[in-house]
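Have a look at these structures, which come just after this line.
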Structure P
Amino acid sequence: MSQQHEKREYRTFDHTKGYPKEKNCFYECLKCGDVIPAEPDDAVSCKCRNIGIDQGRFIALDPAKLKFVCLKS
């Protein structure tokens, strides 16, 4: 297993209660494989547009097809 992968910590959450956002955390799209920051500086989306974040608003077309992952220090 790669060293980068060993630093990942996948966390569960209930999307009906909102989407978590933390520094050093990301959303991984299980449809296209893109990874986007949970707290981006600008509007961002994955390449298949399943996940998008714009001005703090989180959009997930298929919440079952994403994971929340944080980097351990």
Structure Q
Amino acid sequence: MTHDLIVHPEAETEILQALDWYAERSTLAARAFFYEMNSVVARAARAPDTWPRVFRDARRIVFPLSVYFSV
């Protein structure tokens, strides 16, 4: 079962800022970041219980950034 995902506005801003940062350095790096971010979000939506709890019901996936989410 895949869960719906709601991105917090501040998280969306941070993601877009990170994408801009990568894009300023390399189009290839920006593209890789974009695809990895989408992959992380998809994995969290498919199997949220896979990821360790870090605080109450908040969970975290670590790739170049830490992605926090709750179900």
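Which structure, out of P, Q, was Cα Rg over 2.2 N^0.38 Å derived from, given a value of 1.15? Here the read-out was taken from Q.
Out of P, Q, which one gives 2.6 for distance in nm of label points 7 Å out along Cα→Cβ at positions 26 and 50 as computed from the coordinates? Answer by label: Q.
Thinking of P, Q, which structure, once helix-only ellipticity at 222 nm (-39500 (n - 2.57) for each DSSP H run of 4 or more, over all residues; to 500) is computed, gives back -1000? Working through the options, I get structure P. Relative contact order in percent (Cα under 8 Å, 6 or more apart) was computed and gave 37; which structure, P, Q, did it come from? Corresponding structure: P. For the set P, Q, ranking by FRET efficiency 1/(1 + (r/R0)^6) of positions 34 and 58 (r between Cβ atoms, R0 = 25 Å, to 0.05) places P highest.
Since every read-out is calculated from the coordinates, none of them should be taken as a lab result. This structure is a prediction, so every number in the text was calculated from the model and none was measured. Cβ atoms are built from the backbone, for glycine too; each structure is taken alone.
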